[in-house]
Structure P
Amino acid sequence: DDEAVEAYRLLSIKEGIIPAIESAHAVALTIKLFKDKNKLVVINLSGRGDKDVSRL
């Protein structure tokens, strides 16, 4: 889904973390749910996204 792909790219560019696309869905949902930047949010990322780079 487009939101997960955008979260994948955002995390890769801003943090240097290449998440698995499955984890990017969690990042996308977190961005949507927690728009207040004064809150601390912890996300567990699993897998590796380097295998998905050529497909995204």
Structure Q
Amino acid sequence: MDEFKTVIGLEVHAELDTKSKIYCGCTTEFGGEENTHVCPICSGMPGVLPMLNRKVVEY
């Protein structure tokens, strides 16, 4: 019988205390009009690839 190798993954959800989102430049402010703080990147539109927001990394 083949040997099995145990692989354990860990998924962490954390809310960052930043002014903009991590994969685009959209604001994270609360209380605006519906669907005004989104762009094709953060809404997951087909063909759009996310780019890391450097301001979030520097924070």
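Figure out for me which of the structures P, Q the number -15500 belongs to, where helix-only ellipticity at 222 nm (-39500 (n - 2.57) for each DSSP H run of 4 or more, over all residues; to 500) was derived from the coordinates.
P
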Next on the checklist: Suppose Cα extents along the principal axes in Å works out to 59, 29, 22; of P, Q, which structure was it derived from?
Outcome noted: Q
Next on the checklist: If FRET efficiency 1/(1 + (r/R0)^6) of positions 12 and 36 (r between Cβ atoms, R0 = 30 Å, to 0.05) computes to 0.55, which of P, Q did it come from?
Outcome noted: Q
Checklist outcome for this item: Value 1.00 of FRET efficiency 1/(1 + (r/R0)^6) of positions 4 and 20 (r between Cβ atoms, R0 = 25 Å, to 0.05) was derived from the coordinates of, among P, Q, structure P
Checklist entry - 32 is what came out when relative contact order in percent (Cα under 8 Å, 6 or more apart) was calculated for one structure; which of P, Q is it? => result Q
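We did not get these values from a lab; they are worked out from the coordinates using the rules stated. Keep in mind that this is a model prediction, so the values were computed, not measured. Cβ atoms are built from the backbone, for glycine too; each structure is taken alone.
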